[in-house]
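The data blocks that follow each hold one structure.
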Structure P
Amino acid sequence: MTGSRIQVVTTTDSEQAAATLARSIIDARLGACVQVSTIRSFYRWDDTVRDDPEWRLEIKTTAAVLDRLIAHIRENHSYDVPEVIATPIIGGNPGYLSWLDDETSGLVP
């Protein structure tokens, strides 16, 4: 199933918001794993260059649930336009990838 697994990245403005969003993604089985890390983001918003701390969520999931995941993030996010970027996972530990598939298909081994 190479190519059907993806990593989705989004950011939040607080550690609590990141934890809440991560838990809701796992609870809904829209991701197998969400890793949260702190980052510093530079960007332009409302014609002002910003320099803000953010919390990045890296979500391991499958293409089959991507549309539902994007909708979930948009519905549960505080940003007007949340970042949601999906990239393919082209390989990895077969056991981990199998677990990822199982977790996002609703099947628990």
Structure Q
Amino acid sequence: MKGIPDIGNLMKKAQQLQEKMVKMQEELSERTVEASAGGGMVSVVANGKQEIVSIKIDPEVVNQDDVEMLEDLILASINEALAQAKEMVGTEMNKITGGVKIPGMV
């Protein structure tokens, strides 16, 4: 029938795409991004699975009289690290999908 795509070929392409995505996710789980706040007083590292891997706090920023500032620096660093991780995943996903947005994917 003319105009109907070859279902077998379509399924094969979908399977290849899925395999590429699994491989990409494995690779991204090992890649990291780092973000900091307060001029580097708080640094956060996140991986491609958008998990926080580590947090480093300069001892000079630890002040019992100003815990709120430390909390703000940690929060800002975490949010930036997660945003960078999300961007990294999105960039890699676009390479695989050619920019086509797939529901449920970053």
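Rg/Rh (Cα atoms, Kirkwood Rh) computed as 1.24: which structure among P, Q? Mind dumping the intermediate values first?
Numbers: P: 1.00; Q: 1.24.
Traced to structure Q.
Hey, distance in nm of label points 7 Å out along Cα→Cβ at positions 31 and 79 derived from one of P, Q reads 2.5; which structure? Of the options listed, only Q reproduces it.
Comparing mean count of other Cβ atoms within 10 Å over residues 7-14 across structures P, Q, the highest value is found for P. Which structure, out of P, Q, was helix-only ellipticity at 222 nm (-39500 (n - 2.57) for each DSSP H run of 4 or more, over all residues; to 500) derived from, given a value of -10000? Going through each structure in turn, the value belongs to P.
Computing relative contact order in percent (Cα under 8 Å, 6 or more apart) gives 25 for which of P, Q? This value belongs to structure Q. In this comparison of P, Q, the computed figure 0.8 for distance in nm of label points 7 Å out along Cα→Cβ at positions 15 and 55 is attributed to P.
Could you figure out which one of P, Q the value 11.8 for Kirkwood radius over Cα pairs in Å, for residues 23-62 alone was computed from?
Of the options listed, only P reproduces it.
Each value in this text was obtained by applying a stated rule to the coordinates, not by laboratory testing. Nothing here was measured: the structure is a model prediction, and the numbers come from that model. Cβ atoms are built from the backbone, for glycine too; each structure is taken alone.
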